[in-house]
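**Q** Some structures are shown below for you to check.
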Structure P
Amino acid sequence: MKLLNSDRMRLVVVGYVATLVLCGGSAKADFTFGEPTNLGPTVNNSSNDRMPSVSTDGLTLYFTSDRPGGHGNHDIWITERQTSERNPEGYWIEPVNLGPAVNTPSTDSHPSISLDGLTLFFASNRPGGSGGEDLWVTTRSTTNEPWSEPINLGPTVNSSSRELGPCISADGLELFFHSNRSGGQGDHDTWVTTRATTSDPWAEPMNLGPGLNGPAMDGGPDISTDGLMLFFRSYGGSSYGGADIWFSKRATVNDDWDMPVHLGPPVNTSAEDSMPSVSADGYILYFQSNRAGGLGGYDLWQAPIIPIVDLNSDGVVDAADMCIIVDHWSTDNSLCDIGPMPWGDGIVDVQDLIVLAEHLFEEIP
């Protein structure tokens, strides 16, 4: 039997739910994180492997390493795989150095790959910059072409201080980064620069304010492809260790960021857990950690992001959970907003039913 296409799937799900008798009872939905797994000895080694940035198709992982075979102190490397299936091992192949067009005898780090895979932002302290470390960008015409000579983002974005950890939004109009430039809340803060179109220059960076920044070191931002979730690391707040990963959500790309939330265990530990990178579909969080069980100083890890689909907490995903979604149809009730990303999109609609349908009749421990 042929699989249903997405439009027919929507009709089937909506038609099925329309026949249900609406149910009462309490609802409880959100998202959680599964147990992190190490990316293994093919990717990680006894050196420091850090700062992941995953491509849109999930087939290429950019990262920073001080492993042998590079061009400088730290270089940018990539590892690839043939399938983007969500599996612990990942089937990543031996990492490859991006080469002298991108890497230099200086420190080249903090890669951030664009949605189309044709633009790579990164940080470097190479000659020609404005300060200690600057933000640079390199481009290519196709994913099969080599990277061009990197260009400094210039004095509007860069300063005489340190600019690090760039993260480009899916539409290419927001560039998040962290810096210890003047005007911040503490040691290093998260900042954002914007532009009207991808052909326009970047505007003067803005500090994300005291909600996301504090007196300690904050930064390493990574924004989800829907633009609604910002993951970052902080050494302050109720940290379990030297650094922990936090997230903040906003209702739309035009709204302010909510107060940040600590990820908690099992992602955060008493070790340093930082530099998050979320997959395009929102279901995998990559990050760096020096926790026990690794192969070097810092290793690359991944953790599944899991929508909570047992809305009434009765241990099984069934028609009762679908009833709860229907009860809150077309509202912004966050309890039932579980799709298309695990954190939802601000409205309870068919996207949430599709996510729930993928888990129908599962027993939830």
Structure Q
Amino acid sequence: MAGLKLTDIAKSYGEVEVLKNINLDVSAGELIVFVGPSGCGKSTLLRMIAGLEKITGGTLEIDGLVVNDVPPAQRGIAMVFQSYALYPHMTVRDNMAFALKLAKKSKSEIEAAVKKAADILQLAPYLDRLPKALSGGQRQRVAIGRCIVRDPKVFLFDEPLSNLDAALRVATRLEIAQLKESMPDRTMIYVTHDQVEAMTLASRIVVLANKGISQVGTPLELYEKPQNEFVATFIGSPAMNLFTGEIAGTGQQTSIKLDGGGFLASAYPTNHDDMGMKVKVGIRPEDFMPTEDPGTGFSGTVDVQENLGEVTLLFFVPVTPGAEPVIAKLPGIHLGMKGKKVNLTAKPEKVHVFSNGLSLLYR
């Protein structure tokens, strides 16, 4: 078992600063997922851990040893890339065994390692096939198997499912989850832009933005208690709705008067000095519920309706110029809503409050 420790990690390309002040402890056996918008540096950070990118500043420790200047092959890591990178002229067996042959392992060791990996990944029937005779999901499993046979301390996954179609992504994601269960002592770091992958696979999620870490937490912590507006709107699909307003009542339960009219109650506690504070109120689309009281919550006219069967999405014309459309996600089927005026509210515990971009819950 091996943990990782990143201390003040930084990365620059000349004068262009990509990452700074990255501090993270990864416990042995965790599956950590890096997520963030395109260009936030998540793959760069993974490649620095792998040794494929030079660390500009800070220290990286693997299993208690500083590895900043240790070559990739000696770090005890194995990496699964976005592209399968399989040798097309080699069978599945030879692709998986290649690294062990280069390491001059004995034939019996190689056969045992390949068989073990093939059994874990359900690839035994395909060992004598060439990659061209495999599906995309099977090829990705071969790429994972090539890592397993090396018995690394740490597995690194760089968006391994992005080249697969929707159905294969689901199937392969489940296989990766099962792989982690079968190897509970192995540490895994996984990069993705897909929230579903992050929420379903991760022990903890690291959200990267603005050259650093925006928040670290379990999937439900990030969903239910985002520390800032960025995490609140990045985690969840459709994104969290944000309204401007001001605090009109303080205490263990806070009352907010919305700029577009109406009031909302939040379970976020405030004190007397917060009265009149300009804030942003966040409500996830799935947390909206209809109300008969037009003075409570949000009121708007449905501009677009999307019937998805299990849920109905309602899009509202922005109340204020330049604002983002408000989206409500109601369970079940609701027909004939387009053009109608709807009043929506949310339970106090589902109403998030932000000031200057930061959640009042973490003050």
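We did not get these values from a lab; they are worked out from the coordinates using the rules stated. These numbers were taken from a predicted model, which means no experiment stands behind them. Cβ atoms are built from the backbone, for glycine too; each structure is taken alone.
**Q** Comparing P, Q, where is relative contact order in percent (Cα under 8 Å, 6 or more apart) highest?
**A** Values: P: 18; Q: 15.
Looking at the calculated values, the largest one is P.
**Q** Compare Rg/Rh (Cα atoms, Kirkwood Rh) across structures P, Q and report the one with the greatest value.
**A** For this comparison of Rg/Rh (Cα atoms, Kirkwood Rh), the top structure is Q.
**Q** To which of P, Q does the computed value 2.2 (distance in nm of label points 7 Å out along Cα→Cβ at positions 30 and 158) belong? Kindly include the intermediate steps, with their values, before the conclusion.
**A** Details: P: 4.2; Q: 2.2.
Answer by label: Q.
**Q** Turning to a different aspect of this structure: Match the computed value -2500 of helix-only ellipticity at 222 nm (-39500 (n - 2.57) for each DSSP H run of 4 or more, over all residues; to 500) to one of the structures P, Q, and report its label.
**A** Answer for the origin of the read-out: P.
**Q** Okay, next question. On Rg/Rh (Cα atoms, Kirkwood Rh), for residues 206-261 alone, which of the structures labelled P, Q is highest?
**A** Q
**Q** Now for a different question. Among the shown structures P, Q, from which was the value 2.9 of distance in nm of label points 7 Å out along Cα→Cβ at positions 326 and 342 calculated?
**A** P
**Q** Quick check: 0.90 is what I get for FRET efficiency 1/(1 + (r/R0)^6) of positions 150 and 222 (r between Cβ atoms, R0 = 30 Å, to 0.05), calculated from one of P, Q. Which structure matches?
**A** Details: P: 0.90; Q: 0.40.
Label of the originating structure: P.
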